[in-house]
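**Student:** What follows are several structures.
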Structure 1
Amino acid sequence: MDMQRVSSALQRNGFAVCFFETAKEAADYLDASIRGKTVGIGGSMTIEQMGLFDRLARNNTVFWHWRTNDLETRLAAANADVYLTSANAIAETGEIINIDGSGNRVAASLYHHERVVFVVGINKIAPDYESAMSRARNVAAPLNARRLKRNTPCAVSKEMKCYDCSSEDRICNGVVTLLRPMGGVGTTEVILIGENLGY
């Protein structure tokens with residue numbers, strides 16, 4: 001895993017990049033750099049594992065539908081000053097890939113914030129765009145479908161892969177690839193962490 005290569009590629013593409021060896025160091029950085037803000041969080045096992053909701057809620061107003069699963073919370077998250085999420089995969093060539101079922105997470109990562117932050121463990125880095133897309137579809141999506149107890153082929157089959165199904169429980173309804181930061185966001189930052197986090 002060439003972290004320097006992915007960092008350089010992301011920076012070339014216009015993203016702000018920070019690297020931390022541990023999730024604790026990354027959490028310390030986020031806690032120190034986000035104060036007195038409204039913060040939205042997109043569905044993320046990485047952020048859950050890092051305990052960021054409770055930590056950031058000490059000094060900010062935090063909206064996360066995993067804590068209060070209602071439309072009002074999702075809308076507040078989408079309009080927050082800062083939006084935190086993760087990625088299903090990042091290519092060493094600098095592309096960020098996310099798959100979503102309802103769209104709130106990917107939509108909120110694209111527009112209308114002072115700062116959007118992708119918090120990403122080393123396990124989500126892939127060598128190139130094709131490998132990153134494969135990881136998002138064949139690793140992240142099936143694991144999330146299983147976590148959510150969805151009745152999809154990828155969730156119930158022994159073989160973990162995307163079946164491009166037509167199930168009503170399908171969670172991969174939209175795929176967003178960020179090539180560069182979106183114009184409607186103040187700063188788009190990628191925090192890379194040298195630990196395995198999330199799916």
Structure 2
Amino acid sequence: MTFEMIQKNLEERGFTVSCFDTAAEAAAYLDAQIDGKTVGFGGSVTLEEMGLYEKLTPHNKVSWHQKMPQGKTGQEVRAEANAAQIYISSVNGLAETGEIINIDGNCNRVASVFYGHEKVYLVAGENKIEKDYEGALYRARNIAAPLNAKRLGRKTPCAVKADRCYDCKSPDRICRGLSVLWGKPMTGEFEVVLIHEKLGY
């Protein structure tokens with residue numbers, strides 16, 4: 001399916017959609033759109049690969065627990081991000097039919113995606129796209145979560161081979177909360193940023 005069809009399906013669900021050939025183009029677009037705002041980032045390899053934090057921080061106040069300022073705790077930074085005017089997150093799975101899926105450990109990211117901001121941007125590289133809801137959910141659980149567990153050095157069965165979800169009971173388990181957007185929430189603006197590159201997990 002082309003980005004045009006995915007865009008149509010997302011727009012029918014109430015989302016604004018922007019499409020870009022490269023991560024650099026998408027980052028430049030977001031840099032131009034967001035100015036003089038408080039901005040929260042969810043945990044994301046995609047956003048890191050885009051260099052988005054470095055672009056936005058000169059003219060916005062950006063809170064991201066992956067870029068911890070001195071003297072602040074992760075809990076404090078996550079709270080600032082959750083209270084920000086703008087929130088930016090990647091996604092773990094995006095169905096061609098329009099459903100958007102994320103899995104989270106602390107659940108700060110899924111909470112912020114749902115509610116509380118003037119605008120939420122959801123960024124997805126083409127590798128996050130699956131044919132339907134079931135495929136997107138499978139991807140989030142069995143591809144994205146194990147790769148993130150391995151990256152974070154978690155002691156979970158999935159992190160050993162990063163091959164699939166074992167539905168473990170490990171204290172290090174990172175898949176603790178699941179969010180599914182079937183449509184744009186009733187409050188706030190939501191924009192999906194699609195990129196014709198493989199980004200993140």
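**Student:** For structures 1, 2, which has the highest computed value of distance in nm of label points 7 Å out along Cα→Cβ at positions 41 and 177?
**Tutor:** Comparing 1, 2, the top value of distance in nm of label points 7 Å out along Cα→Cβ at positions 41 and 177 belongs to 1.
**Student:** If distance in nm of label points 7 Å out along Cα→Cβ at positions 9 and 153 comes out at 2.9 when worked out from the coordinates, which of 1, 2 was used?
**Tutor:** 1
**Student:** By the measure FRET efficiency 1/(1 + (r/R0)^6) of positions 25 and 105 (r between Cβ atoms, R0 = 25 Å, to 0.05), tell me the structure among 1, 2 with the highest figure.
**Tutor:** Biggest value here belongs to 1.
Each value in this text was obtained by applying a stated rule to the coordinates, not by laboratory testing. The model shown is predicted, which means the values in this text are computed figures rather than measured ones. Cβ atoms are built from the backbone, for glycine too; each structure is taken alone.
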